[in-house]
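Take a look at the structures below.
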Structure 1
Amino acid sequence: MPVVDNPAFRIATILLLGLTLAAGLYGAWVGNWVEAGALLALGGLGGVAIKIQDRLPALFVLLVVIAGVVNAAGYVVGLWHETTPFDEIVHAFTSFSVCAGVGWLILDRTELLRAGETGKIVLALLAIGLLLGLLWEVFEWAIGIIGGAEDTMVDLLMDGLGAAAAGLFCAIVARRRRSRAAMHSS
């Protein structure tokens, strides 16, 4: 599928991953250890995505790295503590990006993607997204940066919306791949 496997996505991914890692190193240099750790972890996740890129569509890898860059921007510019919808948008987008990649890797080994069961794909990724979101909120609580019960609930809601959107996205990509394979086999 040319759209999700465009080679330009691989180049953009490497450049953006470099920015994320640079922002993490900058955070460590100025003593923002929590931010640096989060950015380096996101950079590491992007590195893993690049390492296994042969098992993921190129667009999925790029989305994970873009999520890292967006999170990096939030830390470097200090957008996390502003009264803007930045936190909510980033929760939804990061959940979408990570769930699309993780979900594709998990579901590609099942019949769900091949069978095109959209509802089950969405539910599976919703469960993955809420689990990852909950783990992130526990991490925020453990390091003392959580914004309270209301913030946590909104964050989890946005994680769920992003994960459900990732489920729809994976179902669409899988359907298009099946259609393309059927055209080439006939």
Structure 2
Amino acid sequence: MLFTHDTELALQFAAALVNTGLQETEELATPEQLGEFVRRWDWSGRIVGDEAELAEVQALRPRLRRLWLADKDEKARLVNEMLREGGALPQLVKHDQYDYHLHATLSDAALADRMMVEAAMAVIDVVRAGELGRLRVCAADDCQDLLVDLSKNRSRRFCDGGCGNRVNVAAYRARQAGKAPRV
């Protein structure tokens, strides 16, 4: 394992959250959709489920994208800003089916603040490990989704949206079209 489980989860969540706003249709258009998204990712703590909370989470996505794409020094600046703004107070917690892991905010903090701080804490591990290249944008020409490359050989290039398969099929068809017919 390259990073701790909670770091990997926070990185994957941050990428997934940003990606919800990159599609043609808004994937977090209602508080109900946000609630389902939060449940799917096993978020604990206070969840209000109203329009204001939805707007705060939606507003977080461009900040996380900037964090993802920033160079090392800018990542450090953004992480520090997010930790200060979110009132980070790192602590070990144990809840639900999870053993002790790090939370950096109180469970009653605003959902968007908890998301922001958890992502910032995860990026700390990425920076400290010198693994900035693990935070990527999908290699498909027509996709801007973020991804976390957790592969051992740093070979992941495509998001989870089917881009890898689509690009490979297109390349195969292009190769087939260029072959001379057999007689």
Structure 3
Amino acid sequence: MIARLSGTVVRKGPTRLVLDCRGIGFDVAVPLSTSDRVGDAGAEVSLEVVPRFTQTGVELYGFATPEERDVFRLLLSVKGIGPKAGLNILSRFSPAETMQTIGTGRLDVLRSVPGIGPKKAERVLKDLAEKTVPVEEAKPILADAQSALMSLGLTRREAKARLEKVTLTDEMSLAELLKLALKEGSQR
């Protein structure tokens, strides 16, 4: 399986690169963010790669960072979201912005991406809501606690429900908050 390519840029378009790797030219689709980071023809570059096998052959999708690659894979796990839609989302938003948009349920933001209509946007939010940690702007300790509870196997919804039952004080530590939230689950 191809996981990484390093070589010289032969041709560069907004969303495609031809990368020469020791005499073999690979045609790689990339998001605009990666294209912006890659130099022009003659530049040396390394890309994280996601191969897709189709009836017509192998398609390669390249990314400047492992985070972009991981979010692309996550997006492809949603039924109805193909590589083109995944690249469009990553062309518009950074991986962190993408995950924040999903975590906060911003349907309107996802719908602003070309190729993402209301149904696809709703499906992305529904399918990936459990896999993201929403950002709690006002109370960072709540985001940390929710993340910790999710790492223990609770779903996002379960973790949020338990945390809502706990009365948070300003001097409460993360450990105390987690202890109280875990008690909430045992009192059912």
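Work out which structure the value -16500 belongs to, where helix-only ellipticity at 222 nm (-39500 (n - 2.57) for each DSSP H run of 4 or more, over all residues; to 500) was derived from one of 1, 2, 3.
Only one of 1, 2, 3 returns -16500 for helix-only ellipticity at 222 nm (-39500 (n - 2.57) for each DSSP H run of 4 or more, over all residues; to 500), namely 2.
For Kirkwood radius over Cα pairs in Å, find whichever of 1, 2, 3 sits highest and give me its label.
Across 1, 2, 3, Kirkwood radius over Cα pairs in Å peaks for 3.
Bear in mind these aren't lab numbers, they're just calculated from the coordinates by the rules spelled out. Because the structure is a prediction, the values reported are computed rather than measured.
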